[in-house]
Structure 1
Amino acid sequence: MLRITMFSTADKIKGQGVGSAYGELLSLLDNYFPNEFSIKTNDYSPSDISHYHTINLLFFFSTFFKKSRGVKVGYVHFLPETLKGSIRLFSPFQKIFNRYVVQFYRRMDQLIVVNPSFIEKLTDLGCDKDRITYIPNVVSEDLFFEKKDISKAELKQQLGFEKSSFTVLGVGQVQERKGIDDFVRLAEKNPTIQFVWVGGFSFGKLTDGYEKYKNLMTNGPKNLTFTDIIPRSQLVNYYNMADLFLLPSYSELFPMSILEAFNCATPVLLRDLDLYEAVIDGYFLKGKDLEDMDAVIKTASQTPALLQDYKEKSRQAASVYSEDAVSKLWYRYYSNLVTIEKRQTQV
């Protein structure tokens, strides 16, 4: 049985994707491989593989104990550039933190990215391309699924929204990087359409633009509702309620919210970013800017056939990134990892 130690504090912060991705992986491995992998969490006893999900300083120090840590695997959930518009630090501290992030990744024997477009970026930061592997995120099919026994109108009413209104849903932290400003402008441009954003400030006052967005959550357009952070188990109702899921982010890796929407067969609209081409191209509606996204929303709200088409595309995407498919990738990766690492160190 392979001994794997997971190092993470991501589950201590509510409403952010790293924590969701971490929880999903633990659940996946526990469900699919209870007899193949022995998994511990934040334990410093000897292990075959140490899988680092967050970049805590204590975790960094542990990487210098090679024999007890085994193969060190870093999960790349973000890069310094993807933190812009997310967390606000005093400029000198931000530079130090950015350098620390890079050094943490360089300390790893292997790296995992959730989007292959970041392999080149990591290589540019000094990481060995041959030691970087792409494995996509995954979401639980028990938590996120298409509800066929209840209508969208009924769900809207149950959640306190107008049951007959076309509804656009956004999910994620309230921050500039997520495109919140455009989400608000789109609500202003479409007063007869219901806009709902599920999420809040996972990092509190460290959030870039905290005061601005705090005020916006209270004084936004009448047709826009911010729910703040809610239990993840309740999200399935919001995805199934929505007629269209919109994530207008400027920078991402592979958001959990997109996979969650796919699993619920909710049509997806995203800002047209190059990084999506490598993982989900063809499964979503896209808009390059505010005007494009506005045009798509207006068209979708009046075109049931278009929504039905992209509802089916979401189902197709969900099958590509199913638990079964992704679990096989993890099994192969972990099972071969120690052998691969030994081979590389002997070269």
Structure 2
Amino acid sequence: MKRWKYFFIFMTVFLMSNSVLAKDNTIRVLTWEGYVKAQEVHEINLILRQKGYDYKIEVIQPWAEGPEQMFEILRNGEADISFLTLNYINMQNRRIGKILQPINVDSPRLPNYKRLIPVLKDIPSGMYEGKHLYVPWGGGAYGIWANMSVLTEKELPVSVKDLWRPEWKGRLSLTEGQIQPNLSLVMMALGKTPFYLNEMKREELQAATAPNSEIQIKTNQLYANVGYFWNEGPDFSRKEIVLVSSYGVGTSAENRQGGNWKLLALKEGNTVWLDTINIHKNVSGRKLEAAEVFINYWLGPKVQNRVVNELGMVSASLDVSNPLLSADPDFFKEGFFWPPWGKKADNVMRRISNVAMGKQNK
């Protein structure tokens, strides 16, 4: 009886050890849907094996959804590599940034880093004490896209201010969930910087929520022109909607299915975002080396071409043709990157937006 008891204990310990070993040999990736394809995972795992790394890449579920969800997953140590949007890293007292480790951008395993767009490499909101908590991967604009199957060039808005005009009432669609870029439209229409609210002092922020404040009235007027607020992604099936706000990915997918949507070249410009690749602070040794091999592959021309041609984003690589950058060389201009939103400013933006939507009690 004792013999079977000891055998059972031995097998339990053996299986648990193998389970831990399997977990340690897995590099878990937290990513937005579509950023890491199954075939690419197969290819990078072959590369790791050929280079002598006893690790394999695994894309975890669920997909990335936003800063709160990504913070929880990283805090619980459930992901080794993440695809964070740049402004998430140092927002809310660096709570995500504290979980990341600086990336050695001079690593011999990151040769593709040298071929990235210079202006994307040293953005302060992704750095801490002069060290990189990110490498740029791909980005885009929160812009207004026009249905060119319905509109003509002469009809298109040329300024942010044009979105308030009566001819667009009920024909404009904005996002309901991430309202900060909507408020950036309001700021630019008022002749201010896109992230003016994020730069205001406490007393000024409080005054901005007054019912008769210039910002609240302007937001009310913009939202009154909106025919449909979208959540997960723009809805292109609504025939009355001819102007849609988009981060670019959804619109590009619609165009691949036969749509004809064009990003407006508004004279004030568009706020821009950048998705990045990051490494958890607990990754070390050979596992860290393998993580760098993964990152280098995702900075290479094969994946970076897909960033442009499949996802409709702007590639971070100099070795890829970027139509949006060619059309606007100042696409990633200083002052238009989404910043790490301050908590007070974020709360004020939500209050202003809720009032404009008629959600005063929420």
In terms of distance in nm of label points 7 Å out along Cα→Cβ at positions 138 and 258, which of structures 1, 2 is highest? 2
Given -10500 as the derived value for helix-only ellipticity at 222 nm (-39500 (n - 2.57) for each DSSP H run of 4 or more, over all residues; to 500), which of the supplied structures 1, 2 does it correspond to? 2
For structures 1, 2, calculate percent of Cα pairs over 25 Å apart and state which one comes out highest. 2
Computed 26 for relative contact order in percent (Cα under 8 Å, 6 or more apart) - originating structure among 1, 2: 2
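Read-outs: derived from the displayed coordinates by stated rules, not from any lab. Here the structure is a predicted model, which means the values were calculated and not measured. Cβ atoms are built from the backbone, for glycine too; each structure is taken alone.
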